[in-house]
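Each reported figure results from applying straightforward, stated rules to the coordinates on display, with no laboratory input. Quantities reported herein were computed from a predicted structural model and do not represent experimental measurements. Cβ atoms are built from the backbone, for glycine too; each structure is taken alone.
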Structure 1
Amino acid sequence: MSLLVIGSVAFDAIDTPFGSTGKIVGGAASFISLSAAMLHNQVGLVAVVGDDFDFNFIDSLKQRGVNVDGLQVKDGEKSFFWHGKYHMDMNSRDTLVTELNVLGSFDPIIPESWQQPDYVMLGNLSPQVQLTTLSRLTRRPKLVVMDTMNFWMDIAMDELKQVLQKVDVLAINDEEARQLSGEHSLVKAAKKIQAMGPSTLIIKKGEHGALLFGEEQIFFCPALPLEDVFDPTGAGDTFAGGFIGYMARSGSNRFQDMKKALLYASCMASFCVEKFGTERLQEISMDDVNNRLEEFNKLIRVD
């Protein structure tokens, strides 16, 4: 089952109470692809970078089995760059610098061999780019999962609602769910958002886990309590990659399998925050994943 990932491959600079990174690899699709490829072996990437990018990272994606035929490299241009500073609670942050660069004019060109994917993960990009991506597929995927953020709700709500009508699963955090729906109760918010198009909604609550809303069904998955959290950047994208990676591996679009996928999603996100950027995701093995899944099982098991 083929899985197409579209999103940003970029540079980040991270300041946290535990240190600063300088410029490192980031971007939604970077985290999604690494996470998904850990669980599934047919992952294709559509993204854009400038010729200033760290192409050793692209080699590491290839080594993980990610197909990068859809990665555009713009000569003489710079890659997307974001610089953020986290507060002591590691949940809130300030954006210091955002430079769109090549992402400002990104036209998603999908290689012919990837125009009929079974699964699609639309990373956090403009709704127009997400719509363009779906319009260029020559067959309806089995499952389309989408991420977005409050920025697009502020400036492109009409286009965002168009995309929502075309996706199966929306993954957003609790603040975004409340803004999109206008409801404080997450149960009421889920019903309103599902009425906009996606039959399934994932509401991420950071260190407090995630909720999965289906048709008349709700499932909760906790986050693994960790001694150290160094960098939450990309955790939500890693979560999404774990979710869609497991679903593609299972070949399913059933709610029952989504419950299992949510566990894998939380598992993968727990690795991401242990080091800065993509570093931790690049060094883990499937043995590490399986051992951590057992930790999750102990956390939620009732004998």
Structure 2
Amino acid sequence: MTNDVSSGIKYMLFASLLFACMGAFAKELSSSMSSIEVVFFRNIFGVFLILIAIYRKPLDQKGGKPWLLVFRGLAGFTALLFFFYNIATIPLGEAMTFSKTSTIFSAIFAYIFIKEKLGLKGWIGVFIGFIGILFITKFDGGSLDKSDWLGILTGVGAGLAYTSIRELRTYYDGRVIVLSFMLIGSIGPLLLMGISEFYINKDLDFIFATFVMPQPNDWLFIILLGTVATFAQIYMTKAYSVAKAGIIGTISYANIAFSIAIGVFLGDNLPDIWIIFGIILIVISGILVSMKKD
């Protein structure tokens, strides 16, 4: 194992742990405020950090795809909105597993929109991934729960966002791509919470909720949420910059294990045998889809 690969694995393991901690802090905050408000605080923290980074090192880019940039922001914001709602309502490990289905959807969208080859191994991975989703949702031919639908849509939204990044990175500085997501992820919740002052629908509580002033103890978790989310992104980027995407993508599934462990510590029940089987299938799926790129 080369030093670069070894460093990449270490970076990704640390990032995976930080992402699991981010989920834990979001879950704790969800007991005193809506998931929409948690999304706002998670993103506004990052906006200031990115702006400081841009101030220190000016942008060097050609631009030219503003609407795709907005699309990336909206897709990422929607995925995060559904993801944080699930974090608040279902076990942390399950919510994290749903988010990792983004690898499956990203592969499909890349095949459709940017004509990226998938190959036999990739298609097998996609098929296994959908079987895994069926086990996690315990779909029996009837209807799915709200958390199941939102979990699947989390993967779809994140998959669209990641696919758009592949096109955007040739036109924009990476910081601008992240900023588009965080800006929309800060403005969007404010608009939704403003509308919620006049309109509330309990069936759409993942979209509409009123603002609640954080309690003194909440501010600690808000700071921790923003800090670990930012460093998770930094170390994930470092990991992908020093080792092959297939290897790092495989290691990234460690955040499911970390999330299950932290979730149990916070009071979640251990996943039953069917959910565990579904998680295993989704991990195998992600590995196959990731490895086909190398």
Across 1, 2, mean count of other Cβ atoms within 10 Å over residues 202-209 reaches its greatest value in structure 1
Taking relative contact order in percent (Cα under 8 Å, 6 or more apart) for each of 1, 2, which is largest?
-> 2
Quick one: distance in nm of label points 7 Å out along Cα→Cβ at positions 42 and 98 came out at 3.6 when computed from one of 1, 2, so which one is it?
-> 1
The highest value of FRET efficiency 1/(1 + (r/R0)^6) of positions 58 and 274 (r between Cβ atoms, R0 = 35 Å, to 0.05) among the shown structures 1, 2 is in 1
From which structure (1, 2) was Cα extents along the principal axes in Å, for residues 50-129 alone calculated, if the value obtained is 44, 37, 21?
-> 2
Which structure, out of 1, 2, was distance in nm of label points 7 Å out along Cα→Cβ at positions 170 and 194 calculated from, if the result is 1.3?
-> 1
Looking at structures 1, 2, which one was Cα extents along the principal axes in Å, for residues 234-281 alone calculated from, given that it came out as 34, 14, 12?
-> 1
Which of 1, 2 yields -11500 [helix-only ellipticity at 222 nm (-39500 (n - 2.57) for each DSSP H run of 4 or more, over all residues; to 500), calculated] = 1
Name the one structure among 1, 2 that FRET efficiency 1/(1 + (r/R0)^6) of positions 10 and 74 (r between Cβ atoms, R0 = 30 Å, to 0.05) of 0.30 was derived from.
-> 2
